[in-house]
Structure 1
Amino acid sequence: MKNFLIYTLATITGIIISSFLFFIIMIASLSAIVASGEKTVTLTDNSILVLKAGIPVPDRGNPNPWAGFDVINMNFSPTPGLNEILANIRKASKDNKIKGILIENGALPSGWATTGEIRDALIKFRESGKFVLAWADYVMTQEGYYLSTAADKIYLNPTAMMDFKGLSGEVMFYKKALDKLGIDVQVIRHGKFKGAVEPFILDKLSDENRAQIKDYVGSVWSNVIKQISYSRNIPEEKLQKIADGLLAFNADGALATNLVDGLLYRDALIDTIKTLSGITIDDKILLVPMTKYSKIPDPDRVYSAKNKIAVIYAEGSIVMG
């Protein structure tokens, strides 16, 4: 019995010591990863700035080095904010080592207003004489395509799909569910166009709410169609027919309707980028992520000024208190 207690205590002590050592090693490893991410980035003469589109873009990048930590893959993949992206695009237009920008499209929405701001910055970037290419590997969303029309050329993976079908608005109503639960919702509102509370007091859209949803959704789509028409030299009427008929659902359809300029796998895309950069396909080219390029000093940035303006980013819902 005495030996059993000794062995049990020794085992418990060993587990505690091992856990402590594992914790120390883990902290040291993570600290090393963070430190490596803070190192100054060095560019080569043939570098391409990569803009990851089709992902949620916050108004402001998070300076916390742990914000982009991926527990599953044990790496850091921070998301650049809109302020960083716009600043990097302006900086890259004057950077002789940046030959162009590659837009890599994803599947998640970024918001039409955010996408519009980045699109305007890319159009301004092209005035420097550098190229902008857009590419989608799996799917090209409508927001992604709207952004991509700021590029010189748009390419799709031959197996990719394209989402180009117009916009719609949906409202979910809860009144009948609340009635079954015996919950009475009392609302005080002024005017007929206060549609935010209608899901709790009605079981269908009011005429006024339907009209305002149709107007603002239609306004966004009309603006998108107008700018795509101008960039791609496709009549607005034809774009509407393509969207209504789902004629660009797959890569072949997108190419046939002139929404894209070609179908390329990634290796062919890299060769195209090298050619546009003025090098051979055997030469190396550096693809620089936005977060890395943010660490490159901006030679035109003014670090001190007599008069300063502070920009405060307020994100989230407005609530009591």
Structure 2
Amino acid sequence: MNSYRIGIDLGGTKTEIIALGPAGEALLRRRVATPAQGYAATLGLLVTLVRETEAALGARARIGIGTPGSPSPATGLIRNSNSTCLNGQALKPDLERMLGREVRVANDADCFALSEAIDGAARGARVVFGVILGTGVGGGIVVDRRLLSGPNSIAGEWGHNPLPWPLDDERPGPVCYCGKHGCIESFLSGPGLAVDHERSSGERIQPEEIVARARRGESVAVATLRRYEERLARALATVINLLDPETVVLGGGMSNIETLYERVPPLLPKWVFSDVVRTRLVRNTHGDSSGVRGAAMLWTSEQ
């Protein structure tokens, strides 16, 4: 085995693969649609992508996979994935059997956090909380360039905690796919923003349109974003109170909302149990390629 590393970001709609060289340089990258036919088709795609990439490299590589959900430490089966065809499946053992070597598998938010902590927006920070704000809401924790996993393999899963300090009209909160009400994900995901806007305006539009209307100064859309910003501040305050990270990095589609970086930090002191809040809130450096890079970085010397 040589020093080539392959990372794969397995998403619900797209799957991306990257090959990194000995110095961490990107040698090739490819993005394809994720099969809609279920687990067997998804497994076949992953094996094909690895074999085609290794053929292009002319060498075998170490393989890391970023996936929705994570392997259970009890059974090894994928659980908590919003790509439901993966739940209950032995993704890691199946891939290791088909590829004939060890494969490292981690939650996609963990991979995002690792990428941004090693050479992204949080480079140099000792404690990093990486946030995914997209179709779902997830998080990952990196300490001294190492992922924190925990005995239950759920470190950083803040999206399925309740929205803190809820207002009366936020109780009990929307139903989450996990079966509970009022999860952070149900408020701060892209679909959650759209549902909140519909509840206040009677109009169901996409998050991108809400943001565009807010930029034009439309009062209803502006109010929707202000609620989102305040809820994000409350949710992040609980993380800061618990971890006290030096840097919080935002990723996912909602991280492209420029006002978050201007308006959320001044809101944090109301909720953070400190007389000063020095935690930095920053946008990711590597965009939607952070996850795939982080999957390859599961094979860095620190992991």
Structure 3
Amino acid sequence: MAVGAYYASRHRHSDRATWLGRLAAGEIERNGQTLRTDGPLAAGDRLAWQRPPWQEGAVPAAWAVVFDDGDLLVIDKPSGLPVLPAGGWLEHTLLRLLERRHGDDPAGVPRPVHRLGRFTSGVLVCARRPATRAWWSERLRESTAADAGPGEGCRKIYAALTAPGALPLELGEPLTVTAPVGRRPHPLLGQVWCAAADGDGSALSAHSVVTLLERRRDGDRVEVEIRTGRPHQIRIHLAHLGAPLLGDPLYLPGGDARADAVPGEGGYRLHAQRIVVEGPGGGRVALEAPLPPELVIHAARAPTTGD
């Protein structure tokens, strides 16, 4: 197999022509020697791609503080801001911004306890002390198990807009969704998280409760409470119901993925509105981020749900 074909088969984010261009640019070494042209590989050859620096796009760099007691920091993360370095983002992330802004803080740098998708806005919990991060991580992980009763465990509640008129629900009616989440083949990434294919023994159980709050021409307003935290769970479960998030470039009705899109692309409307947990000293602790304008209910007398 030739070098270009090898890279194209192993790293399918780029086609063979792109890899040949990288060869011509001197970005690939074989056994420590820079290659300029394609050629066959021999057993034992060692390849290295010297990836050039990339330019990171602009991101929102400001946020509202929901709560700060000098240890726990809870912010209203803006849509468009990645939480952790990944997928081409390194410096333009919430973690790096926190490190730069709080590097001289005697109490320590607040670091994210969990993550939200880049284009998901809302409640994001950070903490300065490792013990506090560990406590919150424990609460947020699987404490929302499907067997928790009403008011038990951790409640994570999201606001969203879905494709209009697609949900098989009446106003105020909740619907439990338990479609497993699994990986499916994808031409750009190799695999992507979707509604699991039938017979997928490695699929992850998932549990969401969807409540329709308002129907309007630009999209149906829903509340989604998740009792598990699977990758892209809300996006997948709403698509599984035939009502993808409004503007979601990736997920199709039914829960499969488009071949020409990836999870990091934005355009959808999803907001982590509220987290409710049992506090360390007893009693319930509620953290809430105000709704962005497009998710505020328009109807004068819309149904509400409580804790």
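Throughout, read-outs are computed from the coordinates displayed, never taken from laboratory work. Source: prediction; values computed, not measured. Cβ atoms are built from the backbone, for glycine too; each structure is taken alone.
Any idea which of 1, 2, 3 comes out highest on FRET efficiency 1/(1 + (r/R0)^6) of positions 201 and 281 (r between Cβ atoms, R0 = 41 Å, to 0.05)?
Values: 1: 0.05; 2: 0.90; 3: 0.45.
Ranking 1, 2, 3 on FRET efficiency 1/(1 + (r/R0)^6) of positions 201 and 281 (r between Cβ atoms, R0 = 41 Å, to 0.05), first place is 2.
Assign the value -4000, calculated as helix-only ellipticity at 222 nm (-39500 (n - 2.57) for each DSSP H run of 4 or more, over all residues; to 500), to the correct structure from 1, 2, 3. Traced to structure 3. When log10 I(q)/I(0) by the Debye sum over Cα atoms at q = 0.09 Å⁻¹ is computed for each of 1, 2, 3, the one that comes out at -0.55 is 3.
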